[in-house]
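Visitor: Right after this note come the structures.
What follows is calculated from the coordinates using simple rules that are stated; it is not laboratory data. All of these numbers come straight from a predicted model, not from anything done at the bench. Cβ atoms are built from the backbone, for glycine too; each structure is taken alone.
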Structure I
Amino acid sequence: MHITIVKKLVHLRTQNLIKMKKILFLLSLTLCFVSCLDSNPSYPENLATAKKFFALHGEENLEEQLNLISKDIQGESPFYNSEMMGYDEFSKMLKGYHDAFENIKYNARTWLPGTDSLGVFDGSVRTYGEWTGVQAQTGKQLNLKGYWYFNFDDNGLIKAQGDFFDAGGMLDAVYPKNLVIVGLDVKSGQLDKVMEILDSKGGLPTTRAYDGCISLELAINEESNTIWIIGNWESFDKYNTYLKWRQTEDTVIGKMVPYLKGGEKGLKIIQPNVGYKSY
């Protein structure tokens with residue numbers, strides 16, 4: 001009986017050892033698989049390039065920045081409904097930021113390796129962080145949190161770069177405003193008619209979606225029967241392009257004219273307005 005018990009113990013120990021070896025084998029395979037996924041050989045060099053690109057941005061060294069990007073780059077803008085940028089547009093965007101800000105600096109919270117659509121690490125770079133600086137014209141402090149990505153070609157050049165942050169909020173918070181003020185002197189009892197036109201799909205919603213329009217605000221003074229529309233535009237040139245379209249190709253102004261005091265004279269456009277300040 002004693003011998004039987006010993007044999008059973010030996011058998012049980014042998015089975016446990018076999019199970020343990022299987023577990024260790026599976027664990028080693030898993031670790032090897034994860035290690036292979038997480039070990040794209042180009043990532044360290046690409047990470048250094050991405051960090052250098054942002055450091056050069058702070059130095060406003062456009063020439064050296066352009067040396068790090070592919071001629072076939074695709075740039076993704078954070079602005080609403082924007083299209084992908086090619087090399088020329090991407091270069092202009094960089095120059096625009098250089099001109100707009102002083103003492104700009106990127107403070108990374110983390111740098112991360114990116115993956116392809118299958119979840120395999122592909123050497124791309126991702127980062128979360130915050131840009132700080134001072135807007136050159138207004139002197140306002142920039143504190144811009146966001147997410148940025150960098151994809152690379154076989155030569156280690158940046159072939160795609162994208163920005164994800166509140167672009168409209170940034171413009172509204174720190175950039176100078178190009179304000180256009182429009183006054184509508186409305187005939188007595190016709191405010192509802194004019195507002196119906198302005199609120200229609202082709203009215204102010206179309207204006208807000210037009211290229212260059214940053215924001216629109218409207219107020220009504222019922223005592224004087226006046227509607228005030230205050231728009232902030234990226235530039236007065238872009239506003240004038242919009243205005244020309246409204247005057248020559250669109251019908252909204254024509255629909256409002258019968259309800260305005262003095263017809264077309266009841267529409268007053270005040271622009272350009274310069275020397276913007278906020279207090």
Structure II
Amino acid sequence: MNLYGMALQKRLKQSKPLRFLTGIEEWDYGDFCNKVNNKGQSFIEKIVDCAFNGKLIILRDTISASKITKITTKIHERGKMLELSDSSAKMLDGIGNIHYLSKPSLFQKGYKTLDHSYYFFPWNGYPDILEELIEKVSITKVINGYDEKFHENIPSDGVIERLHVIHYPTGGGTISEHHDPYNLSWFNCAIYCTEFGKDYREGGFFMREAGTKNKIHLDSKVNTGDMVFFFPGLFHGVDPIDPLAKVDFGSKKGRWFANYNLLESHHVKGRQSAIPHEPS
């Protein structure tokens with residue numbers, strides 16, 4: 001456990017993290033990384049405050065928009081060529097990189113998703129086009145309190161890293177409101193691969209605002225190539241993307257999002273996963 005991990009654990013003994021958004025903190029990606037590596041006490045305290053007090057962190061200009069477009073285009077093209085995987089595939093030793101469609105039943109209630117998910121695991125070797133993205137998200141492990149190189153782990157080690165690229169198509173791409181487990185990570189990490197107002201005009205990522213508990217939509221505040229961090233326990237979801245359009249998974253249109261995770265594999269008995277949230 002590094003200095004960030006020790007500071008986060010110390011705060012946990014004093015208070016519980018908030019579940020609602022209270023504000024946004026912004027840095028340039030390069031400046032943020034320098035501050036993380038310098039390990040100044042005031043900056044460490046700032047990171048702890050973001051985790052416990054409901055702050056969304058935005059890191060500007062993490063990757064160029066042109067590089068992001070090349071990444072999503074390549075993934076989309078490969079997805080059309082490769083056979084779809086079984087959506088019930090487990091993260092066990094030997095699993096390859098997989099991709100599948102999530103389509104809710106017309107009669108399904110509660111937690112649901114409509115997306116095309118692409119999963120990449122380090123033991124398979126990341127595609128060359130993802131090298132820069134993987135390098136940029138590695139700072140996530142540091143602010144989560146780890147020095148371990150999880151990219152060397154395999155599922156039977158229990159804790160693994162994973163890159164999850166998600167395409168929420170126009171025509172209603174969505175994920176229900178939920179919160180993620182925070183037994184391993186203090187921060188979810190993601191890179192925005194599309195932009196509200198350019199690639200889609202309705203729906204998108206939301207959280208619940210502290211005080212009012214109302215939804216606050218955040219995509220208009222983030223640009224293609226920006227990275228975001230937030231406490232996994234914050235209530236969040238994706239409202240349907242351009243819901244009046246026709247769903248077409250063969251089209252690249254919609255919202256794209258690259259999510260980097262540290263998580264438990266299916267070798268872990270009683271592993272934790274996302275929990276639906278029904279606002280009162």
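Visitor: Of the structures I, II, report the one carrying the highest value of FRET efficiency 1/(1 + (r/R0)^6) of positions 73 and 257 (r between Cβ atoms, R0 = 35 Å, to 0.05). Write down the numbers at each step before the final one.
Guide: Working: I: 0.15; II: 1.00.
When FRET efficiency 1/(1 + (r/R0)^6) of positions 73 and 257 (r between Cβ atoms, R0 = 35 Å, to 0.05) is calculated for I, II, structure II comes out on top.
Visitor: Hey, distance in nm of label points 7 Å out along Cα→Cβ at positions 201 and 265 derived from one of I, II reads 3.7; which structure? Show your work: numbers first, answer last.
Guide: Working: I: 3.7; II: 4.7.
Matching structure: I.
Visitor: Suppose distance in nm of label points 7 Å out along Cα→Cβ at positions 41 and 217 works out to 5.9; of I, II, which structure was it derived from?
Guide: Working: I: 5.9; II: 4.5.
This figure was derived from I.
Visitor: From which structure (I, II) was helix-only ellipticity at 222 nm (-39500 (n - 2.57) for each DSSP H run of 4 or more, over all residues; to 500) calculated, if the value obtained is -12500? Write down the numbers at each step before the final one.
Guide: Values: I: -12500; II: -6500.
Only one of I, II returns -12500 for helix-only ellipticity at 222 nm (-39500 (n - 2.57) for each DSSP H run of 4 or more, over all residues; to 500), namely I.
Visitor: Turning to a different aspect of this structure: Where does the value 137 come from, among I, II, when volume of the Cα convex hull per residue in Å³ is the thing being computed? Could you put the intermediate results ahead of the total?
Guide: Working: I: 242; II: 137.
Derived from the structure labelled II.
Visitor: Moving to a separate point now. Given a value of 25 for relative contact order in percent (Cα under 8 Å, 6 or more apart), calculated from one of I, II, which structure does it belong to?
Guide: Structure II accounts for this read-out.
Visitor: Of structures I, II, which gives 16.2, 46 when Rg and Dmax of the Cα atoms in Å, for residues 121-248 alone is computed from the coordinates? Intermediate values should be presented prior to the final figure.
Guide: Numbers: I: 20.7, 69; II: 16.2, 46.
Source structure for this number: II.
Visitor: For FRET efficiency 1/(1 + (r/R0)^6) of positions 89 and 145 (r between Cβ atoms, R0 = 30 Å, to 0.05), the calculated result is 0.75, so let me know which of I, II that is.
Guide: Details: I: 0.75; II: 0.50.
Structure I accounts for this read-out.
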